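Values in this text are rule-based calculations from the coordinates and carry no lab data. As the structure is a computational prediction, the values presented were derived from the model and not from experiment. Cβ atoms are built from the backbone, for glycine too; each structure is taken alone.
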Structure 1
Amino acid sequence: MALSEFEIKKCEKELEAFMTIRRPPVHIRPELDLGYRIENQSIEIFEIRPQWQTPPETMELPVAKTTYVKTKNCWKVYWQRADLKWHAYEPKPKVKRLSEFLELVKEDRYACFFG
């Protein structure tokens, strides 16, 4: 089940605060930027870079993903491995709040999200 409008606005507020801290400086953003998208009950954070073969075009490289499970009132945390599939983030596969997920991504203790 998708997030409600109210829940989306709350998530966007937390994500914008995270982006303010984590995004690269303005002068670097044409070469490397950070973005996010909310689809249904999932939030994905990704890097935005120019394509190496056609620099005017950009590509998105996944960083982290979380999915809200309403029945369990928790967020599942995922990272993308070399097989390009999302895997549960084993140090902490579930968190209670979106802010905890964003803290895991910001900290990136095991270099799973930003390498």
Structure 2
Amino acid sequence: MAFEPEEVSPEEVTDHVDSAIADNEVVLFMKGDELMPQCGYSRKALGLLTQYRDDVETVNVLRATDAYREALERHSGRETIPQTFVDGEFIGGSDILEQLDERGELEAKIGG
């Protein structure tokens, strides 16, 4: 059985992205969810965040990947996934989170 994405309108996705960023201290837009990340970059980003916080909100973009990319680009200027926002501010993807962690700055950046 092939995976069939749900039909979600671009407007619904935009509203979901806007509210997820506004309503959560730390939100990770990722492929898959916290129980089953669907790409290595999403898995890495989630692991980096959850080593300091256990209240990371995750949003699975696989329901409408193209619409999520477009909506996220309006907030971050990038369409890559995963993307992390803290207090409404775009922080970066797994590569930036990894760099922050290596410099010892990630915990303070995400308010851990």
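-13000 is what came out when helix-only ellipticity at 222 nm (-39500 (n - 2.57) for each DSSP H run of 4 or more, over all residues; to 500) was calculated for one structure; which of 1, 2 is it? Comparing all candidates, it corresponds to 2. When log10 I(q)/I(0) by the Debye sum over Cα atoms at q = 0.12 Å⁻¹ is computed across structures 1, 2, the figure -0.37 traces back to 2. Assuming 32 is relative contact order in percent (Cα under 8 Å, 6 or more apart) as calculated from a single structure, say which of 1, 2 it is. Structure 2 accounts for this read-out.
The greatest value of distance in nm of label points 7 Å out along Cα→Cβ at positions 34 and 82 among structures 1, 2 is that of 1.
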